[in-house]
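Below are structures written as structure tokens.
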Structure I
């Protein structure tokens, strides 16, 4: 009798999983860090996107809808991924563009809070002097800048606010989930900050932990969520198996 109930319970769990939709959040390929136009994919970024597209096609991944933000690095990634899927003979739906999927304006955040960080931490002036030659110096400064930003204690008029960014992303996710029913497979080509807010929503993370997670999301990685109604749950984080399969560590990048 107990065995019967156990089987019945497993069946119900399986059925529940089957009727949930799934969102595959893809981080864009490597952008052109340090170049005049950062928002364009680097040559390596295009290769990363193509490797992902070929991997999705190889695993027969069929999407009911594909979304992208408006940023150049996002749209270029979507184009490369979709091109590879189509080349393998798979049909892909028309791409839907949503402003809500854009990354926060990191440059404006940087300019708005850098002086405050240096004033509060004079010893970091050395890092500022070395940011063009030392990536770790930039990361240390950027962490301080963004931590200052998300605190909300230094918000200014006409500058980006962390809480507004979270609201924008959350509304965008709500739009996507409301537009596609149970069992749908949705691809979303976006950025690390956007993905981390989705993770915050699913895991009830603090703002600080959400930001820390965003720095761990690799280019061209896939983070997966299951959803049903207003519920969203993380089912896979930062999958780069397609890049690791190449055996080339140069493909593993964070910016």
Structure II
């Protein structure tokens, strides 16, 4: 089966794609966007991600070298995640788009290439098993990433909001509901000072989530330096 030298980073780019659901959430809290308008804000990320995946699929089999794609993937994810960590309520819309596009480029550079790499590095009889391993890894990575991110947002967010709104007369249920959006009691009936405190707490929580993107990018970048400088004869392989 696939050698351990490349297996340990093949799904790190996949992990970062699941954190972009918090970009629409950012616009809902900061700009009071509707759910549909906030979802449209994710289009720059999606379009660039798809383009980069297609570019990777077209060029990597031509040149045969896979390690540069993972080095680029880690670098873009690391820079994009670090910049998203700095986003606050005064950040411009173009800045958020730009930062998310950097993450999209990094994710696209390494998201689907593992299928071709795995198929090229195993015996022909083991290709179905290698593809199955890739599918299992991608699905498992998504579940784990969403689970951790959701847990961080709900639990850390609640504690951060509770500290920020201490003494303001809100119940635990009202504080927790503030994480669901600007239609909660805290944002609808709170004073401007309360809303500002709550918004700052929510954004601080989102920062914690992007630490995982930074970590994934750093790991991908470092581990890619240890990949073999080998040239493989690859062919496009269906991801499913």
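Before moving on, here are some points about what is shown:
- If helix-only ellipticity at 222 nm (-39500 (n - 2.57) for each DSSP H run of 4 or more, over all residues; to 500) is computed and equals -22500, the structure in I, II: II
- For mean count of other Cβ atoms within 10 Å over residues 61-68 computed as 15.5, the structure of I, II it came from: II
- Structures I, II were shown, and distance in nm of label points 7 Å out along Cα→Cβ at positions 141 and 173 at 3.2 was computed from I.
- Test item: volume of the Cα convex hull per residue in Å³, for residues 101-228 alone calculated as 126, pick one of I, II: II
- In this comparison of I, II, the computed figure 4.0 for distance in nm of label points 7 Å out along Cα→Cβ at positions 157 and 221 is attributed to I.
- Once relative contact order in percent (Cα under 8 Å, 6 or more apart) is computed for every structure in I, II, the highest value turns out to be that of II.
- Computed over structures I, II, mean projected area of the Cα convex hull in nm² reaches its largest value in I.
- Which of I, II leads on distance in nm of label points 7 Å out along Cα→Cβ at positions 109 and 165, largest value: II
Read the figures in this text as sums done on the coordinates, not as results from a lab. Quick caveat: nothing in here was measured; it's all calculated off a predicted structure. Cβ atoms are built from the backbone, for glycine too; each structure is taken alone.
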